[in-house]
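Just so it is clear, none of the values below were taken in a lab; they were calculated from the coordinates. Quick caveat: nothing in here was measured; it's all calculated off a predicted structure. Cβ atoms are built from the backbone, for glycine too; each structure is taken alone.
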Structure I
Amino acid sequence: MPIPITAAGAERLKAELQRLKAVERPAIIQAIKEAREKGDLSENAEYEAARERQGFIEGRIMELEGKVGALQVIDPASVDSGGRIVFGATVLLEDLVAGDHVKYQIVGDDEADAKAGLISVSSPIARALIGRAEGDLIEFLAPGGRREYEVLEVKYV
């Protein structure tokens, strides 16, 4: 099943996979080797910690290798959406209760970072936004309660 992602998100995942394989994996192999040289493995906390870390690294490598092969890179600028909000769109919203303005880009699950303005396509707000256009009002149930926004602007960059 294809995993939608922006070009920037795909590059970050590929860079993480490369770093894990080229830097983290060799470093943890060396740490295990050094811990083994210290003798009795049954009471060697360094060895146990290194083995645990190795398990995490190998698991993450397997996860990323599976994802990287299934990525569907979507360029929002090339999508003809007729002014509708789609994956990759950047939207400017006004909170109808507080009057605050917020700006979000709708991205894949693996690249979401709400603090950076990147919201997952599967989040409640993104699901409410998909298919809407400038001037539309949206209402959705957020973890903090019901929210209402007006779509002020839609960009595809």
Structure II
Amino acid sequence: MPAVSVSQEVDAPAARTWAVATDIARVAEVLSAVNAVERLDGGDGFAVGTRWRETRRMFGRDATEEMEVTAVDPGRGYTVEAESHGTHYTSHIRVESLDDARSRIEMSFDAQAGGPVARVLAATLGRLAMGSTRRALAQDLADIAAAAEHGA
């Protein structure tokens, strides 16, 4: 599946948007598609190596994936990666200040199929899933924006 990218303007400062986007303990409260989050690394901050198991509603069913932060540019962006069913998933999240009271959050998502069967399925179904994936990412960003705008 080709990379999908979405962005959302937020009526909140970048620091608050960043705080919401990196608060693993509150993901299930903030993101409407996420049912449960279990922290796996024993920590409580947000840095390279932060790991969690996330259960979310995708394509009409619950899916549980283990996620890991693999890069962080504090206050500006981070990368999360996951492996599942022969596919490597990468999400990049970026927060940018528009002015003292507004920010923009952007997320890109990419899925790279590993084996030959996974690549054939990805080529066949990937384009069909793009619209649903774009809508899911947009909803995540809208949820983050709403939480940041309400000072959560």
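Supply the structure label, taken from I, II, corresponding to mean projected area of the Cα convex hull in nm² with the calculated value 12.2.
I
For helix-only ellipticity at 222 nm (-39500 (n - 2.57) for each DSSP H run of 4 or more, over all residues; to 500), the calculated result is -10000, so let me know which of I, II that is.
Only structure II yields this read-out.
I have 48, 19, 9 for semi-axes √(5λ) of the Cα gyration tensor in Å, for residues 21-100 alone, calculated from one of the structures I, II. Which structure is it?
It must be structure I, since only it matches.
State the single structure among I, II that was used to calculate distance in nm of label points 7 Å out along Cα→Cβ at positions 53 and 85, giving 1.8.
It was calculated from structure II.
If distance in nm of label points 7 Å out along Cα→Cβ at positions 37 and 133 computes to 6.9, which of I, II did it come from?
I
Suppose relative contact order in percent (Cα under 8 Å, 6 or more apart) works out to 24; of I, II, which structure was it derived from?
It was calculated from structure I.
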